[in-house]
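Peer 1: What follows is a set of structures to go through.
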Structure 1
Amino acid sequence: MTELISRLALQFQPNIGGTTVKKLLQYYGSAEAIFAEKDPLRRFGRAVHFPKLTREAVAAAEAEANWMERHDIKLCFYTDPDFPWRLKACVDSPYLFYYKGDNIFSGQRMVAVVGTRAISPYGKDITRKIVSELAEYGACVVSGLASGVDTVAHEQALDSGLKTVAVMGCGLSTIYPDCNERLAARILEQGSALVSEFTFRTKPDRQNFPRRNRIIAGMADATVVMESATKGGSIITAYIAHSYNRDVLAVPGNILSPNHSGCHELIRKNVAALVTSGRDIAEVMGWDLQAPKAVQQELFVELSPDEQALTDLIGQHPDIGIDDLSAQVPQFTPSRLAALLLQLELKGVVRCNPGKTYKLSLSA
């Protein structure tokens, strides 16, 4: 048995969900160690559902591994250092996903672009306009490879020289809709990625897409709804992003058009900020066109080792939220982290922005 087969076998466990698997991984450290447990009752002191390495689970895992090797598919696992940190901060994140292409999932600026499949000419125009304007900021565009807004967003990102991540509601054996097969190939050709948490042969069934939507929202700093009615996958994605304390943005449209009623409702309920350009998105996100000035704390400000470590981490991002910071420095308790951030603010090293995001102070 290898760690890869053990990881894949976790998917084929009845009555064991992702939350349980992630807790077990935090305790045991690896999938192999979970399956090596001989007496979970002794370990946990109560009867628990526990993964079992059955013959059926091993066979299914080996079949997945064979598909991965034949089709150049990679696995990103919860305990891997390159598992997307934004996604890892989400309580309902998957513990693994498959991908083809490049691991670009922890880019400096990640923006989800979503909207209706029944895209209007106006919807196409605004999606092309805003995504092309994001090129000025080097954002990576995350979307779902669906027809409509998703397709236009991926295409414009590639046309503008941006990276793009297509999160799919089926296994990587299927491109859905099939009219996007050429787009999927182009995504791979231009150094971007196709992603799925589903096993290789999973079909694009209706129930898969809400699960797909949480990955789109979880991978991004902000979710932009370009055009949407009041119900649909893009509105679900917006509310998921809102539940993650991520920024939600929406583009207004014709008040008489039902295709824009979802965007207007998000704005009216203060779930989403109104945006009409890439510049608007940059302002909401606090992105600066110019690179931040190097902060020479060691020359001007005396920092403790913990303060220096936290400053170095914040400096790796244009800005970073308190939840994401906490996820990346588990050695600090919430109260310790809050105290360190306050000290860094008082020393003028970091700045706290609205929404509890932190960035290096340009005046430092």
Structure 2
Amino acid sequence: MVNRIVIKIGSNILTDKTGKLDIKRIRHIAEDVVNAIDLGNDVLIVSSGAIAAGMGKLGLKQKPDDIQLKQAAAAVGQPYLMRAYERVFSRFSKKVGQILLTRSTFSDRRRYLNAKNTLLTLLSYKIIPIINENDTVSTEEIKFGDNDQLAALVSGLINADRLIILSDVEGLYSADPKKNPDAKMFHLIDEITPEIEAMAGGAGSVVGTGGMYSKVLAAKKATSFGVRVNIISGREKGLITAVLKNEPHGTEFKPQDNKISSKKGWIAYAIRSNGNIILDDGAIKAILYSGKSLLPSGILKVEGYFDIGDGVNCLDVNRKRVAKGIVNYSSFELNRIKGKKTNEIESVLGYKYSDEVIHRDNLVIIA
């Protein structure tokens, strides 16, 4: 059986101290990827580096804050980045394909499935997809935030078996190893708890946007899909192959046993929430412990403006998020039927789409 491996490569791994692309390191990574393919795996790469490559071309010493300058740097750097990948992989007789995604690709169910089909088609033709956020058109409203999150979403999208994150730190430590020489590395994480998240802390590098905290959050998403996650050093040659041979390197996060489906992962992580629904205790218990759909009788308050088919958060009375789902009624309609029994919906609205405000198949438990 062929395993699907997603490898995420950050800007700080792809660039040297001057901010220019480190072709030698890219060549070493390509060699590792080819070895992984030779072991019988399909490999997809989620690669940062377009803005960093553009910075070098534009002579910028630090990452710009201005979104338009970031977009300009990405426009200059993306072709240079892809040309570097094409050249190093051609040495191993491998072909690459460029895939540029935005948040809206994942928010829209049809585009989400189209992206999945494109990636799987490329793999069927033995082409290595090189995936990046489309920084040339992304704005702050539609950015993933960093490619760690994009890699986690891609892992769920294609039902990957493993996500390998190449980092400038070789794994998750109990403290910042650059500041604390007594920091200990965790080799295996069974469950990502709030304590583990707090330990990750983390801020990004000069050219990247993600730190260890971002990588741990990405691991949390990916493991919920049933994906095994490894954070390893991207500066040491051969570690990708070693990890795939089950040699202990870096930090490994075990996949969750009760993994969520691709559809529910899409609801939980890909679509944006356009509002909140405050639920009473009875509704909370019904959806958390009995696997029930959300009915209008359990709704206390509706916040925001949303339409049928939008994503919304379900909160308890203390405003703690307990679930997320896709609604069958708009916020205007819900404000009229909240607290009502299902047999009262039609008399209030004059019509009824469904008994359920959110069907359990479109509801993901967050708590």
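Values in this text are rule-based calculations from the coordinates and carry no lab data. The shown structure was predicted, so the numbers you read here are calculated from the model rather than taken from an experiment. Cβ atoms are built from the backbone, for glycine too; each structure is taken alone.
Peer 1: Tell me which of 1, 2 gives 40, 22, 20 when you compute semi-axes √(5λ) of the Cα gyration tensor in Å.
Peer 2: Working: 1: 33, 30, 18; 2: 40, 22, 20.
It was calculated from structure 2.
Peer 1: If mean count of other Cβ atoms within 10 Å over residues 175-182 computes to 10.4, which of 1, 2 did it come from?
Peer 2: Checking each candidate, the match is 2.
Peer 1: Where is distance in nm of label points 7 Å out along Cα→Cβ at positions 199 and 223 largest, in which of 1, 2?
Peer 2: Values: 1: 2.8; 2: 1.0.
Going through 1, 2 one by one, distance in nm of label points 7 Å out along Cα→Cβ at positions 199 and 223 is largest in 1.
Peer 1: In terms of mean count of other Cβ atoms within 10 Å over residues 71-78, which of structures 1, 2 is highest? Could the numbers behind the result be given before it?
Peer 2: On the way: 1: 16.1; 2: 20.9.
Of structures 1, 2, the maximum of mean count of other Cβ atoms within 10 Å over residues 71-78 occurs in 2.
Peer 1: Identify which of structures 1, 2 gives the largest calculated value of percent of Cα pairs over 22 Å apart, for residues 23-102 alone. Working shown, then result.
Peer 2: Working: 1: 39; 2: 32.
By percent of Cα pairs over 22 Å apart, for residues 23-102 alone, the leading structure of 1, 2 is 1.
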